[in-house]
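Input: structures, listed below.
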Structure I
Amino acid sequence: MNKIGALITLKHDKDIREEMKKLRDIGCECCQITIWDMSLYSDEYADEVKAAADEYGIEISTVWAGWSGPAKWNFIDGPSTLGIVPEAYRMKRSEELIVGAKFAARIGCKRVATHAGFLPENMNDQKYRDVVATLRYIAEEFGKLGICFLFETGQETPITLLRVIEDIGLSNVGINMDTANLILYGKGNSADAITVFGKYVMDTHIKDGNYPTTGTLLGKQMKVGEGMANIPEVIRRLEEVGYQGNYIIEREISGEQQTKDIIDTLAFLKKLLREA
C-alpha cells in the first residue's frame, strides 16, 4: 500500500526527534531525508536517525544524498556544476554518494537518490560513455550494500534518462520521480514521462510548477494543484504501471506556509488515492 509523507533536510541544528514528531503530528506515514552536510554521515548519527524514525513510526523511504562543491540551479551554470556529469567533481562526488549509501544501509533504508546532473543526450559522445561508466560504478557499489540508486528527474529528457538506465544495465537502478522538475527544467510533461520510464519509478517527490519563461532560469515552483504538473494524471499513470512506492511531498519554501502547504497536499493526495 502506498504511504504518504514529506521530505525533510537534516542539519546539525535540527533535532531529528523533533522533525520526526512533526511529521507524525501532521499525518505523515513516511519521509525522505535529504543530506548535504557530509559530516552527518556517521554511525552515531545514523543510529539517532533510525531511533527517531522508529519512535514515531515514520518509514524512511529514501535517503536523498547531496554532494560537495558548487551547485547552480539554472541553465547557465547548472551543466558545469551539478551532479557527477562535470568531470572536475565526478570522482569525489561518486565516493560521497557511496558514503551516503553506507549511511542508508546503517539506518535500514534501501534507496538513495540524487541529481546526477545534466545527462548528455548523444550516446555516441565520449562524455556520455564516461558518465554512464561512472554511474555503473556507483550502482555496483550500491548493490554490494543492498541499496538501489535512484535518479531524480528533471535535468534530462525522459528518453535520455531511460537510455542511461538501460545502458547501465543493472537491476538496482531506478527513478525518484519529481512531478514538477521536468516542467521546471522545460524537459517534458510529467504525466507523459510515466509512459516512457514509469516501470523504473521507485519513489517520488510530489511537487508542482510552471514551465520556464526565459532561456536561463528554471520555471516557478507552485503549491500542489496550482501548477502544470497535473498530479491526478501522474498518479493515475503510476498506478496504471503498478507503482508500489510512496508519495513524498516536497515544498521548497520555509516557515509556517511550508507546513500549511504540506498539510493541504496530504489531504489532496489522500483524496486522490481513495478515488484511484
Structure II
Amino acid sequence: MASEQELTSTGYIQHHLQNWTFGQHPDGHWGFAHTALEAREMGFMAIHVDSMLWSIVLGLVFFFMFRNVAKKISSDTPSGMQNFVEWIVDFINENVRGSFSGKNDVVAPLALTLFVWIFFMNLMDLIPVDWLPMTAQLIGQYVFGANPHHVYFKVVPSTDPNITFGMAIAVFWLMLYYSIKIKGVGGFFGELAFQPFGKAGLPANLILEGISLISKPVSLALRLFGNMYAGEMIFILIALLYSGGIAWGVLGGFLQLGWAIFHILIITLQAFIFMVLTIVYLDMAHQHH
C-alpha cells in the first residue's frame, strides 16, 4: 500500500511538472505528446504550448492594461490604476537612472517590459496548482475526448527554462549589439583579448572574459528558472497533503497560505533582479574601457 501511495504521489508530481508539448514523433508525424516519454522523444525542436500560450496571454494583458491607462490618463482626477501604473513607471525610471550611465531610449521601456511581464508570469504561481490543470483535463476529456491522464498543462511560464533562456538570450544579443555599436568591432574584441591583464595575458584574458560573457545570460536564465521551479515544487508537495485526510488537509491549508504570502516576495524579487541585471549588463555594453 505504501509503494502504491508513493507511486501515486510521484505520478502526481511528474504530471504537474510536464509541459503540454507539440512536436515531431519518431515516426515522422507531428502532433501532441500523450506521455512524458513521447515529449522527450520529440527532442529540442518541440514546442511547450502551455508556456508559449501563457507568456503571450500575459504579455497581452500587460500591453492592453498599460495602453488602456495611457489612453485615459488624466492630470485632474487620476484613477487608482493610473496611480499604480505611474508608480511602476517612476520606479523603473529611478532604477534606470541609478544603474545606467549611458543614453539609450530603449533601456527604460525594455526594463519596464521585463519587470511587469516576468512579474505576471511569476504571479501565476499563486494560483492553486490543481485549478487550471484540472480544468484543462476536463476540457480535454469532455470536449475533445482525450484521456485526462494525457492532458498536461503547466501555468507558470517562468518555471520553463525555454522561456527564461529565451528572455536571457534576447538580453545577451542586445548586449553584443550595443557593445559593437558603441565600441566598434575592434574595441569589443579588444576588451576580450586585453582585459584584465593586458597584452601579456592574451590567452588568459580570452578565457576569463569569454567565460564572464557567456555566464551572464546563463546565470540570468537559471536564477529565475531555479527560484520559480523550486517555489512551484513546494506548492505541489503541499498539495499532496490534501490527500492524507482532514488533519493533513488543514495543515496543508496553513502551509499553502504561509508559503503563498512569502512567495509574493520571491516573485517580485525575481522580476526585479532580472530587470536590474539587464540594466547593468546594458550599461556595461555602453562603457568604454
Structure III
Amino acid sequence: MANATAVASAVAAPVLHVSFVKSGSYFLWQAFDSLFRAAGQKRSFVQSHPIQRLRGSWPDFSIDQFDIDQILVQDEACYWQVEMQHLEPIGDLDAYLAACSHVWTHSYLCERSWEVYPLFPRVCCIVRDPRDALVSMAHFVQTPFMRRYHPHAARSPEEYVALELDKFLGDWVRHVGEHWRARRALDIEILFYERMVTDLPAHLRRLADWVGLRLDDAQLATVAASLGLDAMQQKNPQHVRKGGSGGFGKLLTEIQQERALAICGPVMREVGYEV
C-alpha cells in the first residue's frame, strides 16, 4: 500500500471501504472494526445515534447492521442507513465523517462520489471473483434475513443463478470497472478478497500501517483470530457461509460459467484475475 510510512503518525480515520455486494464487504468491515478497536480509536455515528433504541426490534437482523456506519452516495444527496430499513439524508457530512472511524458503502460511482471520496483520508475497494460473489448471493437470499426483508422469487441457489446471472454479473462489471478505472484519480486502494483470506496476518499489518494505527504483533494476532472462518460463522451464520474462493464450479453449470466469463472476463483480466 502506498505511503504507509508517511501516514504512520497521522490521525487514523476516517476510512471509506467500498465493495460490490457479497464481495468480502462484511469481512473487511470486521477487519477495520477490530483494528480500530485494538488501537483504541473506534468511533461510530450509528452506534451513538438514538436509533439504537430500536435494536432488537427487527426480527432476523443478524449481521450487525446496527453497528455499521454505512453511507449511500447518490447524485442528489448522501444518506446514512441501517441496511435499507432506515435511510436518512446526511445534513452535515463533515460532522458525520468526524463521528466515524470507518464507513462502508456499496454505492456505484456517480457525480457526487467525486466530491465525497476525497473527503476521506483513506479509500479502499475490495474486489472478489464475481462468480464466487454470485454463488454467495445465491445462498444468502435463502436466509431468514433476506427472506423477510428482501424476498426473492428463487427458492434455491440454483434458481437464483438461473434468474439473476446476467444482471448480477453485469452490475459487478459496472461497479468494479468504474472503481478500478477511477482508482488513481480518486486515490482508491484496491484490495482482493482472495489474497486477504490467504494471508490475513500480512494484510492486517498493511491495513493498520496504511491507516496509521500503531499495533503490535500480539494485537494483530488477536484481530486475525477473530476474523477466522469459525469465529465469523459463529457470530453471523446467516452472513458468513464458507468464505474462500473458487467454489463457483459446484453451483454454476459449464454453460453458466462460460456465460459468466463472457460478461465479466474483460474486467476480471483488467483488474488482474487470471481467467
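Throughout, read-outs are computed from the coordinates displayed, never taken from laboratory work. Keep in mind the model is a prediction, meaning the values are calculated, not measured. Cβ atoms are built from the backbone, for glycine too; each structure is taken alone.
Relative contact order in percent (Cα under 8 Å, 6 or more apart) was computed and gave 28; which structure, I, II, III, did it come from? Here the read-out was taken from III.
Set I, II, III, criterion distance in nm of label points 7 Å out along Cα→Cβ at positions 250 and 266: the highest-scoring structure is III.
Computing distance in nm of label points 7 Å out along Cα→Cβ at positions 58 and 194 gives 3.3 for which of I, II, III? Source structure: III.
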